[in-house]
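Several structures are given next for inspection.
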Structure 1
């Protein structure tokens, strides 16, 4: 019985090696559209008040481009490097200013810019076929970003940032349309966050016909990209 089991396993492994190759190609480059469900900006992350510290400004439906490079290390293992450029802003009443001796809450355009650099290791699952390649993977990422804030003729510029690292898990599928071209779909789970300190370019301006003064020249914030990420891309194998 043990010999029969061994023979079945051997036949299975041989079948996997025949049908799971990318037609002899070890490299690939892919261009993707990336959709992330949500992110949050914490506007007072260092406040002593627990409610203010946990209060966040939500951002949803984030779409950005991505570029992906992969190299096959062995038959089942693939090394990948991914880079994206993410920018998302929304309008909200997120700033309190001084005007004519009283406070006034005004609408500002708040958001963030983020460049994720992610290194991943993929395992090609045994039930992959000649045309459908199923992979599961994970890895580490470095996230370089800052906050965006604009209103009237004032913008915020980054003064300092906290280096952000994170881990991620990926489920991926390639459908080989041609010998060296495939359509790729992916689902990625990650939760990077980074803190920044920003400063305003001016300390006073005119907003809706009223002169306003900013109560502080700089502010702290924290950005958390906490949503699920879905990816659709076109890949060239060589």
Structure 2
């Protein structure tokens, strides 16, 4: 548990047996991400089961509570092999979005910075000074514009989100539903970790971002059409 007393924020990380607040976490997810309800069993299992320390991805599922009320959630992970962070789910209820600290940072910005501070801790535990960046797929252009205020840099590629992860297939009893879910057009880019300069145009960075997503998270093969498409679009 973390506390940020200035804004009355309490954070519970619902991973590895800490499932006491998982229903609150999933209620926010179901309210604000109704199109992704098929992922909720995976989130519950992450909270209930012990962490697999050998896994490439180290997950965090943060429930955000202000004044004893659940107001938001963040699902993100650290990739131990590529030394990258990956933001998967981030939602704040409308009533909490105007919360600010004394530096006038808005609640979303505060929470993103806290998540990136956690990624720095994860990177240090893996032997690095800090992660390269925190990657994020973004569905809407308006959110891309807002994220850019928080240090997000967009890659200029036509990117598509794969329909599911191997984790989801393992827990699903209705695998045929994924035949009906198409690859969804998304924006893709990354946040700069505060205090650690990041050049998204540096050699190898775009490829690292794409492989973190497509090979490590979605487990697409190197010859998959989407992997081939994205790699071919990276400037030489």
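Computed from the coordinates by the stated procedures, all read-outs in this text should not be read as laboratory data. None of the values given here were measured: they were computed from a predicted structure. Cβ atoms are built from the backbone, for glycine too; each structure is taken alone.
For Cα extents along the principal axes in Å, the calculated result is 88, 36, 24, so let me know which of 1, 2 that is.
Numbers: 1: 88, 36, 24; 2: 49, 44, 36.
Computing Cα extents along the principal axes in Å on every structure in 1, 2 gives 88, 36, 24 only for 1.
Follow-up question, since we're still on this one. Please state which of the structures 1, 2 yields 1.7 when distance in nm of label points 7 Å out along Cα→Cβ at positions 123 and 139 is computed from it.
It must be structure 1, since only it matches.
Rank structures 1, 2 by FRET efficiency 1/(1 + (r/R0)^6) of positions 67 and 187 (r between Cβ atoms, R0 = 30 Å, to 0.05) and report only the one at the top, that is, the highest. Working shown, then result.
Values: 1: 0.95; 2: 0.35.
When FRET efficiency 1/(1 + (r/R0)^6) of positions 67 and 187 (r between Cβ atoms, R0 = 30 Å, to 0.05) is computed for each of 1, 2, structure 1 gives the biggest number.
When relative contact order in percent (Cα under 8 Å, 6 or more apart) is computed for each of 1, 2, which one produces 15?
Working: 1: 22; 2: 15.
The structure behind it is 2.
Another question, then. Suppose you compute log10 I(q)/I(0) by the Debye sum over Cα atoms at q = 0.10, 0.16 Å⁻¹, for residues 99-226 alone for every structure in 1, 2: which one lands on -0.39, -0.95? All intermediate terms of the calculation are to be shown ahead of the outcome.
On the way: 1: -0.53, -0.85; 2: -0.39, -0.95.
That value comes from structure 2.
Further question: Of structures 1, 2, which gives -8500 when helix-only ellipticity at 222 nm (-39500 (n - 2.57) for each DSSP H run of 4 or more, over all residues; to 500) is computed from the coordinates?
Working: 1: -3000; 2: -8500.
Going through each structure in turn, the value belongs to 2.
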